[in-house]
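In the part that follows, the structures are each spelled out as structure tokens.
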Structure P
Amino acid sequence: MKSIYLIKKGNAAEAFEFRETPKPAPADDEVIIQVEYSGLNFADILARKGMYKEAPPIPCVLGYDVSGTIESAGKNINGLKPGDRVAAFTRFGGYSEYVAASRMGVVKIPDALDGAFADALTTQYVTAFYCSAEAINLHEGDSVLIHAAAGGVGTALVQYALYKKCTVFATAGSAVKVEMLNKTGVQYAINYRKDDYRSVIKNHAPGGLDAIFDSLGGRYVKDGIRLLSAGGRIICFGAAEMSRSFSIFHQIKTGLAFGFYHPAQFIIPSKSLIGVNMLRIADTRPVVLNRCMEEVMGLYNKGVFKPLIGKIFPASEIVKAHEYVESRESVGKVLIKWL
């Protein structure tokens, strides 16, 4: 089978190599999936640049999520069988024609659900669901800020917050993305390149925010804490600002911009800062991961979650796919297609 190996950190054009590797055999609690689509996530970009500690040492195969068809199953597998169409959380290894996936990271998908949309429901929608329904709860009338709201996780968070009847402030970096957010029903879509999102929030939510979903890091965390109301929570699940430059000076500056905190700073105003790393959740709490995947599929079936596909590249164009995600021009899920 073919796999796409990360062989060098840095620019996408020099980073990847296609290799022929043996097809995996399932462990007792695993299934082997013939992959139709492999999804890209911003963490893949960070891993390629050497900015993601969780990534395995190179040479390695990136990729958190896939969709396809089960080819074989281990002896302990119940509820899934060869021939079933599935989406799976792979914890690296997803850029391959065949992958082994743990039972707790696999969910069966309806026959009518296109594989690209099924893949989009995996890492990004599961991350969004965990952040907004497991790490915290959203309630009708809550004021919520979602950064990078036109991306894969951001789109899912917007859909869930609107489903919960929240007032949504959503940031994006272009007029096209803002227009897309307006069409989804976002009450306050903000082009952060033109407008000060903090001023918009202070004008329309003077009492502060109930929840912030932050995938950017750096100064956005410090600013976010200031924008929270009493009882407000900021959920941090990424640090995209760190990826803007390899410069050690940029890394230090961005790292310092997060701020330094003492518990009293949260206790006295009754605010919370919550960190989310779905890899750790998958590793240490696989039952939670599986529950989230099943809940996400249920919300898709109800029409709450509507995956948005940004672009699909042939697997042979992995470099272009990475460059597209890195450009920050993508809206929704970006994938590569094997079949």
Structure Q
Amino acid sequence: MAEQTSFAQVGRIEAIRMLFRDSGYEPFNEPLWFSCTDGAASTSSSKLLLEGVDFNLVYFPLKHLGYKAVIEATGELYAVMAQPRTLSIVLGISAKLDFKEIQELWSGILCAAHEHGYKSLSLDLQPSKNGLSISVNACGEASAACCSHRPKAQSKDLICVSGSLGAAYLGMQLLERESKDLEKNKMLLAAYLKPELPVAVPTRLEESGIFPSFGYFINRGLSDAVLRLTRDSGLGAKIYADKIPFEGNSFAVGKELDIDPISAAMNGGDDCQILFTVPILQLEKFRHDFQAFDIIGHLAQPEAGTTLVTPDGVELPLRAQGWNLDN
């Protein structure tokens, strides 16, 4: 096809058929469905990404954007111990994008869908007057064992995260400020542009006999995730600043940009990591089987509050955007 082929030339139905060609998925299978095994539970996650709000096409590669859109929804499934099953995508396409560019976006979506084991995939295309939009709905299945063996959260349960925090926010700031040092900060850029999740983590946890009491997807900062945890569990929590994992040059870049990496981790957002609470009696097994995870704190009695503990032992109450903690 010509490089600047428009959707008016291709047509919506033919465009969908062409995008699915050699993908391993069948087009036009809506509505998607799957059957649960006895005792299992189904769950879903929805994400809407808007150009100019959630991403900037000036510097965001379209293939990475498609991949990240799927990761945003998949992380929510993994956090509740569900394996991905079906994935529904709706693209709102502005006139400035041609068919070749949408193919590039779609290639990233397919890459993530295959990587995380989605069984079926649907796509719809709609016109958009306000830039590109990506709507993602992911459905997954939590096994009967995960549903029946989930323990009650207790004080001293370990709070664990799947990877470094604050890196995505710092990477985004480097791009927004048109930094000249992009080459030496590839890890920070990758954390923002193409975040990755540990594949099939619910299955691996189940096979190890480890069942988290709670799980959350960290995409609005660590503070938001921990506040949700204490709200849902009815317990307090202590997060230790010196246990939070950072990319190697986060502090050097933070100094350059005048951004505290700890603040970026707590409230920066877009990290695409998973937080689990694990019974303290499973500490050694968890450390052995899940070495990529970091233990950053623990649950506490409700009267202890929800705090960030500095290296000097000072306890600071957690705050997060969107939470009115004075009421």
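Values quoted throughout were computed directly from the atomic coordinates according to the rules given, and no laboratory measurement underlies them. Bear in mind that the values here come from a model prediction, so they are computed numbers and not experimental data. Cβ atoms are built from the backbone, for glycine too; each structure is taken alone.
With distance in nm of label points 7 Å out along Cα→Cβ at positions 230 and 302 computed over the structures P, Q, the top value is the one for P, the highest of the group. Source structure of the calculated read-out (P(r) over Cα pairs in 10 Å bins from 0, in percent, 6, 25, 31, 24, 12, 3, 0) within P, Q: Q. Once relative contact order in percent (Cα under 8 Å, 6 or more apart) is computed for every structure in P, Q, the highest value turns out to be that of Q. Comparing distance in nm of label points 7 Å out along Cα→Cβ at positions 70 and 190 across structures P, Q, the highest figure comes from P.
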